[in-house]
Each structure stands twice: as structure tokens, then as C-alpha cells.
Structure P
Amino acid sequence: MKQESKYNAIIPLSGGIDSCAVAYYWLKDHPNERALLLHIHLVNGESKDRCKLEHKACEEIISYYNQEGLNNFDYKEARLDYQSAGEIPPVWDIEAVNFLVGTYMRGNKIATYIKATNKDDFAQEDFQDRLDNSMRILENVVYPDLENIKVLYPQNEMTKEEIIASLPNTLVQRCWYCRTPKAGLPCGVCDACISIH
């Protein structure tokens, strides 16, 4: 596909460790290219605090990138509200994210998608099925405007622990990870909290 976009890649930025790391290393390794960092407010009824805390983390991460001279990106935000589907919606985050990422890829003619997955993700029993389904959603959204997209997984051989160890501690401290925070604090019992500790 002929490159028509001002962006070489799109990177969803959730405010968590994985997406923060993917964006950080892409920006460092591609100083002469430009990325679109997209934060998606997933309003899904799982936790009222989570969306706000993830957004705050993204703002702090973006501030860190700028302080480090990593300014080869544009930062945009989108919102997808599907909380009326139920307290635990029948839609995985990865599916909702890929719908909006595909929309931005198509609208901005971005051919490369950098995904923030890690080795631990693929150890989950049904993760590959969820990933495959989310990729079908992405492909249906971008087609026919973008027939030859690339999806890259730069952290697939790294565990969450290895990713955290590779990052500057001051950057890690700006990330948010808990899926079900209580009064603005990590719950300590969700899968994300357990994976961090």
C-alpha cells in the first residue's frame, strides 16, 4: 500500500505498563518517524474509577515522553461507551480497542498497528482466540481502504516482569494497571494487580 499518512504507526495507549513500554521503545527507535498514540476511554461498567485513572496515567506518560525529548507523535483520545450492555459486558477490551483502532487507521490511512501484548498474555488459555477475533474486527473495519496492513507485536517474547524491569522506574510509576480500583487505589486482587505483584 502506498503510504499516504503522516503517521507511520498507530499505538493504543491504555495507561498500563505494556502499551506505555511499546510506545516508549517505538518512539526511541524511530526518531525520524511519527506515531499516533491513541487513548481510548473504555466506559464499560466494570469500574467507574478505572477510566479516570487510566486517563490520568496517560497524561503523565505523555508528559514523561515529552520531558525525554520523545515528541515524534501526536496524542489523541476517543471514547467508547457500552456500559448499558451490562456490568460485565459481553465484549472484550481488545475487541472494543480494535474497532476504534481500525477506524483511526482507515480515517488516517495508517498501515501499521503496534500491539501491546506480552508473553504472559499468550499463556492464557483463550487469549489466542480472543486475539484472532479482535483481529477479524480490525480487518473488517479497515477494509477496503487498507488492504495491506501490518500488525506488529514487539513484546511477545517478554514477560510483564521483564518489561517492567526494562523501563525507567520513573516511567513505570506513572502507569496504571488495576481493572477494578477501589476509592482510587489498586484493588490488589484483579488479574492485572496479581500480574504486577
Structure Q
Amino acid sequence: MGCSLKFNPNLITLVIGWGALRMMTFAVGEKVVYPNQGVGTIENISTRYFEEKPEKFYLLRLFCSSMTVMVPFSNAENIGLRKLSKHTDVARVLGYLAGPGVENLQDWKIRFKINSEKMLTGSLLQIAEVFKQLVRLQADKPLSFREKKMLDRARTMLISEVSQARNIAEPEAIGLMDKALAKSGFHFPEAA
């Protein structure tokens, strides 16, 4: 199985073997999702030298905070940097939010650990699972400080990705998700 590097100043793809395996690549200007942080845009691709070895980086600007993050090419897949969700993924999330209620774990420590792991995956559906579970729990009793922060983070990430994926304003994205949640007996919470 051979390995070759195709170079374009704005895009790098590692091709392995028969093209069966491909490293995720992004171009300048592309919208991507950084797990547990949200949607951002690749602003630049640059090279830095460490111990005289070149390392390529994506320079990513996050929408929710305007924070700039440098992600090494070699670590992009490990941290879960991914392309923005497609319309079908957003439709699946809206369907999940509209569906039947979810079961909550009683032990908050176990629930928090599982939900933290789901948030770190960066998967839109898993973020929606955390969000819906915490919305349901909040309807029954007050959330702990940590769970309130997690609910707010999940809320922000859902709004950001749904609005960017559907190319709509954030208030419209909130409206879509509120309408979906209403079908399962809940309402979209306000920001903390």
C-alpha cells in the first residue's frame, strides 16, 4: 500500500493505497465543527517548525467566541475536527428532538461523565441527546451548576451548527428546534 502527498497551498490530502482510506482535509474558508467548542471557519493553513521539522496547522476562528484555534493537521482527526453537518443530519436531529422522551440516569456523577463524553465526540446527534436529556431533567428539578453549564454549551452548539448547516439565522434555528421539542412536550430553554 503506497502513500503519496498531494499538495495545493490551500488543501492537503493524504492518499493511502487504493484510495480506500483518506485523511479528513479542509480548505481555507470551509466551515468545520471543533468538538465541544462549536462551528468555525478555516481562516488559514500555515506551517510552523518544531525542532526543525515542519508541521502544518489549520487556523480556525470559532463563531460563538471569535476565538482563534490552531489545530495541527496530524491531530485534526484525533480531536474530532469534522465537516459541518448536512441537511439530512439536521433533519435527523430535529426528528430526535421531536421524538419520545429520554430516560435519565439517576446518579448525576455517572450522567455527567456520560454526557461529557458525548459532548467531546462533537457528533450533532450526541449533542442533541445530551441537550434533550438535560431539558427533560430540568423540567423535573433544578440542574446542578455543572449540568446547567453543559446544557448551555449543548444549546449553543446546536444553535450554531443548525443555523450554519441550514444557512439560516440563529433565531430561525431556535424556532425549528423549539417546534421539534414542543412535539415531545418540552420547550427550547433560554440561555443561562
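Hey, Rg/Rh (Cα atoms, Kirkwood Rh), for residues 45-84 alone derived from one of P, Q reads 1.02; which structure? It must be structure Q, since only it matches. Ranked by distance in nm of label points 7 Å out along Cα→Cβ at positions 37 and 181, structures P, Q are led by Q, which has the greatest value.
Looking at Rg/Rh (Cα atoms, Kirkwood Rh), point out which structure of P, Q has the largest value. Max of Rg/Rh (Cα atoms, Kirkwood Rh): Q. Given a computed value of 1.9 for distance in nm of label points 7 Å out along Cα→Cβ at positions 133 and 165, which structure among P, Q does it belong to? Going label by label, the one that fits is Q. Here relative contact order in percent (Cα under 8 Å, 6 or more apart) is compared for structures P, Q. The highest value is that of P.
Any read-out appearing in this document is the output of simple, stated calculations on the displayed coordinates, not a laboratory observation. Predicted model, so just to flag it, every value in this text is computed and none were measured. Cβ atoms are built from the backbone, for glycine too; each structure is taken alone.
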